[in-house]
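The following blocks contain the structures, represented as structure tokens.
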Structure P
Amino acid sequence: MCDTMVAVGNATSDGSVILAKNSDREPNEAHVLVHIPRQKHPPDSKVKCTYIEIPQVEETYEVFLSKPFWIWGCEMGVNEFGVAIGNEAVFTKEPYQKEGGLIGMDFIRLALERAKTAYQALQIIVDLLARYGQGGNCGFEHPTYYHNSFILADPNEAWVLETAGKYWAAERVKDVRSISNGLTIGETWDEASPGLVEHALEKGWCKSRQDFHFARCYSDFLYTNLDGCKPRQCRSMELLSRNAGKIDVAMMMKFLRDHGQRAENDPDWDPSRGWVMDTLCVHASFGPTRPSQSTGAMVAHLTKDISTIWATGTSGTCTSIFKPLFLCGEDFPSMGSMPEGKYDPRSLWWQHECLHRQVIRDYAHRMSVYREERDKLEDGFIQQVAMTLQACHGLSKVEQAQRLTALSRSSFEQAGRATQEWTEKVAAVPVQKSPSMLFSWSWQNFNKKAGLTLP
């Protein structure tokens, strides 16, 4: 389960477009940050996606991907033109194609590699949807099938695209918008697939064209109400709307760390509370209604000059550090070995898990050990990025790339040292208030499966 938000120029403090997403996956499903350079491909070549091969295009663009380690596509990403996309699982009345299709994450990568604008990315996705359909298992250890919704953004605009099987509707964003794990487009839209309304009428999901409502007609009632998407989407829209006109990168980071009004008013709040995933920063627990964890997060600051990608590359957004990355033709900083579903102390993702999983043993007391230091570190990164981008004006592309790459490497190195220091500090704090028994038992099992032993 995931949450994606966007604020376009009239809702941000600097006139930019900002897209943010938490990717919620299984707790041991490691996330990886990937850089793929611009590439040319031979005529008639194919590209192998997660499950199927499709024709490759002549040239693919430079992209940043934040993705589960085992999937070809990505949960969220940005390309060299400042096109950014995040997707959501949605559950609909249309049958799920269990084999032989593209999954939602494949659509994102294909669109990023081929599109120069958000609208072009939308057109690429709906064309691929019509040709190949959407289908295939999207779960790591537990088979999961669903359809997809997307927010697609660039430095000028943003779009919401929601699908149900081969049917879809799209809406241009006016100021702020969010999506979660349920359809949200209703009686009006800007573009839609042929037969969208007629199909609903044939199925008896509405009585007339005037009665048609995309989300109400096409949504699966049970799954849409059990996954906590409605309170999460209401909360994200509340935060965005309340702050429209002054939204910036730091604010979007804060939104992705949000645990709702209950946590705001309760200093002793801990993530074991609740039976469904109803907070923007999701924490896995016991049972089928809390299977997912925020395993990676991104804030894409899209400007007409140089866009900045802020990524955690780690799980537990509220415990993580956002670090800056840039698409300028250079490799990303080293993030250790490629993570998988087992503990690997050499990888960035699993190194942070030692901190994250210590914190949630006593969230209120242990998170307070380093929260202020973390926020100061991120504020410093934001200031350094602003100064470096200002200094890049008038420089050659090569000189810009050198400065931006050096800044990214320095930020990742500082974050790595801080994570190691905070892990030791947090582990030394005695547990004063344990989370619920079911929450603790669940995480003991997650750790055992991963081969991770905490002191």
Structure Q
Amino acid sequence: MRTLILALFLFLSSFIQASENESPYIISLETAPQLVPVYLNSSLITDSKVTDDYKKEAYQILLFDLDNSGLVQVMSKSNPLDAQAKLIAEGKNGPFQGKDKPAYFIIPKIEDTNLSVILYSTNHDWTKKFSVGALTLNIKQDRAKFHLLSDEIHKVLFGKSGIASTKIIYTLRSTGKNDWISDIYEMDYDGASNQKLLRDEGYIVTPQYVPPAQGKKSGSILYVSYKNGIPKIYFASLIDGKTSRFTKMNGNQLMPTMNRDRTYIAFVSDVTGNPDLFLAPFNGNIDPNLKPFQLFSSKMGVQGTPAFSPDGRKLAFVSNKDGSARIYIAEVPEKQGFVKGQLPELLTRFRRNCTAPSWSPDGTKIAYCSPVDGVHQIFCYDLRTGEETQVTTGSLEKQNPSFAPNSLHLVYNSSNGFESDLYIINLNQKKPVKISSGSGEKRFPHWEPRN
């Protein structure tokens, strides 16, 4: 029974069908935009309390954050400008002299355990300094402070905070005695500070953060567990770890997602005999007796992987109602109740066997998966231009993209058939960066949202 139910889930999440005899339309990868050149001082300016190992690790954290921002390019250390940086730190900067000029100098400092940074613009000859607070001088405990510093630098340079302080949740299925056990883990966006969030002795899939209230961090997650045989949706608190059933509704329940305003939960259920889209009202309180209603049904098709638009008015989902699985968009009704006769809009006209749409927080893009030469790659559909752009390449299977809060980065899982790992990529550079480590299948990543 469990094998049959898992097969249903895998079918819903992949929709792998025979390829159709037509040439796919693929927009070529865009030329990378001009990145802003910056110089990161190669040595922290510190007092004597800081060890060399600490300084090296701190530098690597900042280097990773800046080099993978998708907006700046850290100049090579083969062209050292530390002497110039030292003059800037001492307030002796003047018009920059040199052939390879960075747009900005970034000079981190630790003074009496207080972490700060000096930014100097070579084009406009201004200097700014700010602090993010005290350090413990234990690098594992201080990683968050350096990520915060990166985000503040990003805010000064580009007018909005970066993503270095965000988290990613995912499932880990360990290879061993029990193939039907997977747990939920959380990590920093760069793969560090990995910790187990939930272990319920079941097979867990598709965890998602519950969108936070304005100005706060998410305090709970949604996920699907097979621990009682058939897949059911659960809530889990990130504060005390308590779990609870989402609804007492019959049938298999899969792929839950919540809108940003936290008023609706969309999911897939076969309670009517066919895997269809359902919506359930949500008022902040978990009520297993709530009554979801059917949003869209197709007798000849299977629906899956819903994703809300940022304003909550639309829902992207996958359906094979017209043959091959594609991405469609349905309207979310203003009033609760079955929407009779709704005709979803077809989005992916040139791609087939599409899966796992993820709507960007700025509302302009939808990422999804589709096979190229038999291998699933990540694509991005631009809702402003109608272009479908291939983001990834290579021989590994890529699945389950999730947008970062900045709408520029994606996280996804990539598999060679034996192991599955997590990667991040930004749409400007399109350079995949592996962030997970260790054995086992790391799948279903979801990037922490912000409101």
Structure R
Amino acid sequence: MRTRRPLAIFDALASLATAFKDIFPGSITSTLSADELAAHVEALGTRAALKPKVIPLDETRLGALLYFDDQPTPQAGLLIDLRRPVRTSDSHFARSFCRVFNDDLNRVSAALPLNEHWASLEQTRLRRAVARFLNYRPQQMSSWIRAVEDSMALTYEGRAVRHCLIVARKAPKLVQKLQNKFIPLPGGISIENALLREKWIRTVVDGRRVALLGSMHSGSIIGFISLAEMDRQEAALRYAPHETLLPVQAVLSHSPHDVALVASPQGDLFILSGKGSVFQKTHGHWRVLDYAALHERISMRFREDVVTGVLRAAIDLAFERTGALFCLLESREDLTDFIPDHGHPLAANSHLRRSLRGQNIAVWAQRQVITAAATTDGAVVLDADGSILDIACMISSPKEIARLGVREPSMPGARALAAWRASFRGVALNVSEDGPITVYERGAVIGRIG
């Protein structure tokens, strides 16, 4: 007969560390020693009785605490170094995730220590944490997220189903604000039935022209929103996961408590909240997409409008799963030093390169062409004002690398190596065909989303 015992502490810490590396790409985790843990608990004072799951340590670090068998004090802790300033949304989501994680620990420690029990909880943990973070009814929200996930396996006339669902806490109030952009659905349909059983909805809702509107209170679909009629200027947030989702953000701008669940054509699931948080499920893993943190980091060296234009182009291509490389240079000098055929009359892609030279990525109309051209093999090279210096060009090692005596590292691909090289002249953004965006500066990774 098997004996009951709690999940081993080191197993729990390893699982927690893996999860946070997914949640906050680029972060570093380490286990708190017994002395460090005791010191943090002592510093909490009377607040320790509240059993906090996450505590701020300094500007860039959080501490995650684990409790076993309803003990009054934590038995283990994890240090999470985000390597960037901790934002309020970071600590709030980390707290939501750790609450779910600790609840799962108690479930497993109260049962036989079967690996499959823990594994089954692990498969839904991020979804439950996202639901807890977003909604005052986390169980309902979790089931709606699950319904959207399940609907992505459906097809209609050979076409994959990609729903767009907006769930409002105060639906009648939102309907009043939408006015003629809203079309009611008499009687309503439960969200799960609408997503999984009503075939006609699969043809009407495409996420670009039409979205479903659901009520958090009733759990029903109450009508349709004409996204095409939404004013994109109402989108209060700087970034959406794709430019085509700005109308969805415009709807969410009416209330911080409303949520949108969007299935992308590439098979990713995005969750947007009126608070500004964005979550993505891709390749079976959930991520927090902190566009604002990346913007703030690059804006330390370049103008706001230029950074917005470059990130908008990179984020759109990441959503579309299209690789690209953007290089923001601090100086126009010695371009031929790392673009060997710059200005050469017989250079590859010469017609494209000459036609786009001088166009500015901060200008919306010009950015559309630049973004499309960025998918051509080679890099998009811009000056500090956002003007194109060259495009569809190959990057070689600039003389700064030799001057510093730095050896080229082994990189996962040619585009990543080119980004590393270009970063010695400014900032480089490598957009992977798998979706992630990695930002380099002076040969080091300074940011990553996706």
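Values in this text are rule-based calculations from the coordinates and carry no lab data. Remember, predicted model here, so these are calculated numbers, not experimental data. Cβ atoms are built from the backbone, for glycine too; each structure is taken alone.
Just a few scattered comments:
- Given 3.1 for distance in nm of label points 7 Å out along Cα→Cβ at positions 158 and 182, calculated: source structure among P, Q, R: Q
- Structure from which 42, 24, 20 was derived, semi-axes √(5λ) of the Cα gyration tensor in Å, options P, Q, R: Q
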